[in-house]
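K.L.:
Just below sit the structures, each encoded as structure tokens.
What follows is calculated from the coordinates using simple rules that are stated; it is not laboratory data. All of these numbers come straight from a predicted model, not from anything done at the bench. Cβ atoms are built from the backbone, for glycine too; each structure is taken alone.
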Structure 1
Amino acid sequence: MNPTTALSDAEQRALVMALDDEYKSHETYRRVIADFGPVRPFINIVEAEARHIAALLALFTKYAVAPPANRWAEQAPRFADVHAACVSGVQGEIDNVAIYDRLLQATQRPDVLQVFHALRSASQDRHLPAFQRCAQRG
């Protein structure tokens with residue numbers, strides 16, 4: 001498959017879903033930091049989420065697809081405390097992995113697959129364990 005050919009509708013939808021989910025995570029973690037200060041693991045993971053967004057936006061640019069607006073900027077959830085935010089972070093990262101499991105089926109393009117695999121791996125192997133440790137601390 002020629003990687004410069006236009007994305008299919010399914011591939012475009014997959015990119016939009018991925019970006020929307022990364023926006024949601026980024027804005028949620030920014031909100032936690034705004035509400036509770038520079039707490040771990042949020043200060044580390046929010047930076048990773050920004051890199052995930054940049055990786056996806058690069059694909060939108062490469063394939064000349066207009067990215068959706070960030071609808072989460074004013075809709076990020078708020079939490080009673082850091083523990084509640086960590087518990088929510090655990091579920092959010094589990095959900096993120098499940099989203100990428102579905103999105104990986106939408107394309108065979110090596111560049112898109114590489115980004116999707118990397119973002120899934122970050123959620124599964126780094127973010128989820130960090131939030132689990134935070135939630136266990138109570």
Structure 2
Amino acid sequence: MKKRINLHQVSPEAYEPMLGLEKYIEKSGLDKNLYHLIKTRASQINACHFCINMHTRDAIKLGETAQRLFLLDAWWEVPELFSEKEQAALALTEAMTLISEKGVSDEVYERAAKHFDEKELAALMMGIVAINSWNRIAIATKMPLD
């Protein structure tokens with residue numbers, strides 16, 4: 001494969017807003033373990049090998065179990081492994097990641113709003129936006145595994 005652009009090296013000023021968004025999410029109080037589940041699930045949907053690899057490793061470092069990571073792409077089939085709050089966040093992640101298919105239904109939105117206050121919901125939604133953006137960058141530039 002022909003080498004593709006490294007956006008961070010070529011245009012670090014373009015990366016700064018993305019890093020700023022990550023800093024906002026980190027300071028928002030959004031649970032780090034939950035955020036790694038969201039990052040992993042969106043990355044699975046988007047088939048981003050780079051991000052799946054990164055976020056599963058990060059999740060394991062924070063104490064996430066292999067079983068939950070192995071079953072994340074079928075989380076609704078094993079509700080006993082994921083809390084209602086996690087399920088609501090994962091449903092919103094899937095709806096926002098696949099937004100062109102059905103949008104975000106009132107049911108999915110209200111389910112998330114039941115478990116997250118407005119500030120938490122804002123952080124959750126921006127986290128989903130962020131990982132989808134990172135996925136697109138990694139896929140388009142064919143970032144190699146590290």
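K.L.:
Determine which structure produced the value 7.7 for mean projected area of the Cα convex hull in nm², calculated from the coordinates; the candidates are 1, 2. Provide the component values of the computation, followed by the final result.
P.N.:
Values: 1: 7.7; 2: 9.4.
Matching structure: 1.
K.L.:
Out of 1, 2, which has the highest value for FRET efficiency 1/(1 + (r/R0)^6) of positions 15 and 119 (r between Cβ atoms, R0 = 30 Å, to 0.05)?
P.N.:
1
K.L.:
Mean count of other Cβ atoms within 10 Å over residues 7-14 was computed and gave 15.6; which structure, 1, 2, did it come from? Mind dumping the intermediate values first?
P.N.:
Working: 1: 15.6; 2: 10.8.
Derived from 1, not from the others.
K.L.:
Further question on the same structure: From 1, 2, which structure was relative contact order in percent (Cα under 8 Å, 6 or more apart) = 32 calculated on?
P.N.:
1
K.L.:
Sticking with this one: Taking 20.5 as the value of mean count of other Cβ atoms within 10 Å over residues 31-38 derived from one of the structures shown (1, 2), identify that structure.
P.N.:
Structure of origin is 2.
K.L.:
Out of 1, 2, which has the highest value for mean count of other Cβ atoms within 10 Å over residues 39-46?
P.N.:
Comparing 1, 2, the top value of mean count of other Cβ atoms within 10 Å over residues 39-46 belongs to 2.
K.L.:
Using distance in nm of label points 7 Å out along Cα→Cβ at positions 95 and 111 for the comparison, can you identify which of 1, 2 gives the largest number?
P.N.:
By distance in nm of label points 7 Å out along Cα→Cβ at positions 95 and 111, the leading structure of 1, 2 is 1.
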